[in-house]
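Undergrad: Take a look at these structures.
Each value in this text was obtained by applying a stated rule to the coordinates, not by laboratory testing. In this text the structure is predicted, and so the values were computed from the model without any measurement. Cβ atoms are built from the backbone, for glycine too; each structure is taken alone.
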Structure 1
């Protein structure tokens, strides 16, 4: 069996594909797996770290603007797609895939388009309640459309080929134990983790940088691990310093670009703070870590707030809108959660009840059946 996974742009698109690929490799040890993504993005790091080969092609996302710069960017993006489709067809002729599985991001569209034009079985998975542009386009000719939320089904023209499977997660999120994770990381006392996507969010990095001054004023009441993302790695540490916090010589602060061992770190945490992409919400639910979610206001159809409200209504999350999230408000919410152990235990139990632990298994079953047909 030969399988191609196509995804990219953010860890939220990449990690679900890795979870399914790992399980397929367990089921079929002789299975050959290849990833296709875009140059200059997280797939170049995350996929090889997971033990899989990845071919990255030039690509660019579309702009929703109407000025000249946006038009030029979109012309370039279309040219990249056409060139990438040709490259994908050449890859397919050599690799001979039995199926192509796409898990989102503009990087996945050329491979899905190429596979559909060549008659190769294709399957797409949409992790958010509201489908993105890539999924909408690819779903028209896909053999199967898989979604994480029941609410998503109504967004597709042919509901009969849509199936709700949840969000595939790496097993480390499902089976990691808090005590073991804290021992592995050498952590004691309260632990807070904050991250706002693989690229980072400027406003939230500024908020967290300013909040660290409040932590210092209180004598650093918790160990704080923060991921700046690729866009914040240069300037955010300097902002922390400008606020009078010597983070480099402070054992309570751990500022890094990306948290590669997120299952362990998230499981070890007492509180996690982040955006509300579907992958993040499901990883938090699987780890059972009480969370403060600040949905991105810059996403299609406000889907992150919709994701966050699901966890909030289920009793597992505190939701703050970015416009209301000052350093003082965020710090106050963290202290409230850390000071209420019973509340955190209740949130953790409710989060565990929200996750679908068999999502990767269901997707593998569907892909296998699709290939057999």
Structure 2
């Protein structure tokens, strides 16, 4: 991707987030032209005074090639909205991060992911519940997403690794830093069996204001969010709020009404979060009871002409089954049965109301017999 450097450049500029960057891309056509555009054209594209000043200052001082070299030296890769490997679940949310820095690997199987988060001040109960549920989920083929924080987050990562599963840690700092520092060893294990992910530029320190926004990525990478233990002021509740906004399921483990650390999870259940007493409550609700079979089916079952036709009209935007039937010109029974098989293969996902989205990243080729 020739214009990768310009995506990285825009990500460094304060005040240019997903909305403004999308406006610039729409106006100029690509990131390179937007980066080199004169000030007046940038104003016409919608940049306010402060964002424009920040962009001009960054443009004058930032060596884009050097920045790419620094990223490579940190052992990271960059994914953008245009990258085939950009996580398909994250792509579905409103205003997904334009740039992701990744250490480790993201795979298409990570579309079967559940976030497990909670308080930094975990009790023995919270740790044990987190271990048991996470191990069961990981052994069922579910990727575990969390935030590498002390307490419940770290417990979830360790449990996933212990179970031989995959896990993704979303950072509130640059990908070249690990916070808290005592989790460096854990971070290296995660890189070997999953990935560290951040949308913050290299060198960004782990400041408190960074962590609430990164929680939208934790929920965005996941089909659902499980909060195992959280007090009323816990940042994990912010992740639950993002999950609800993104249309993800929210799960919570009940605790004693006498324990402060369970006040947040109990309140979530009271407000409508799904109560979790065992891993099956999550697996069944998210239709994840057959992940291993879905992985196997995706590997061995070839696509046919009907699947190829449906894929032509499917994207990350939900499409109703009746609209698909009209577009492909096939009987509704053939369309629905084919979609059911494609869902088993992990090629598509039903997102409610008989609407479907493609479950793989753009750019993946499907073999047609």
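Undergrad: For semi-axes √(5λ) of the Cα gyration tensor in Å, the calculated result is 32, 30, 19, so let me know which of 1, 2 that is.
TA: It traces back to 2.
Undergrad: Which structure, out of 1, 2, was volume of the Cα convex hull per residue in Å³, for residues 107-250 alone derived from, given a value of 99?
TA: 2
Undergrad: Which one of 1, 2 has FRET efficiency 1/(1 + (r/R0)^6) of positions 275 and 347 (r between Cβ atoms, R0 = 25 Å, to 0.05), as calculated from the coordinates, equal to 0.20?
TA: Of the structures listed, the value fits 2.
Undergrad: Using mean count of other Cβ atoms within 10 Å over residues 123-130 for the comparison, can you identify which of 1, 2 gives the largest number?
TA: Between 1, 2, the highest calculated value is found for 1.
Undergrad: When you work out mean count of other Cβ atoms within 10 Å over residues 27-34 for each of the structures 1, 2, which one comes out largest?
TA: 2
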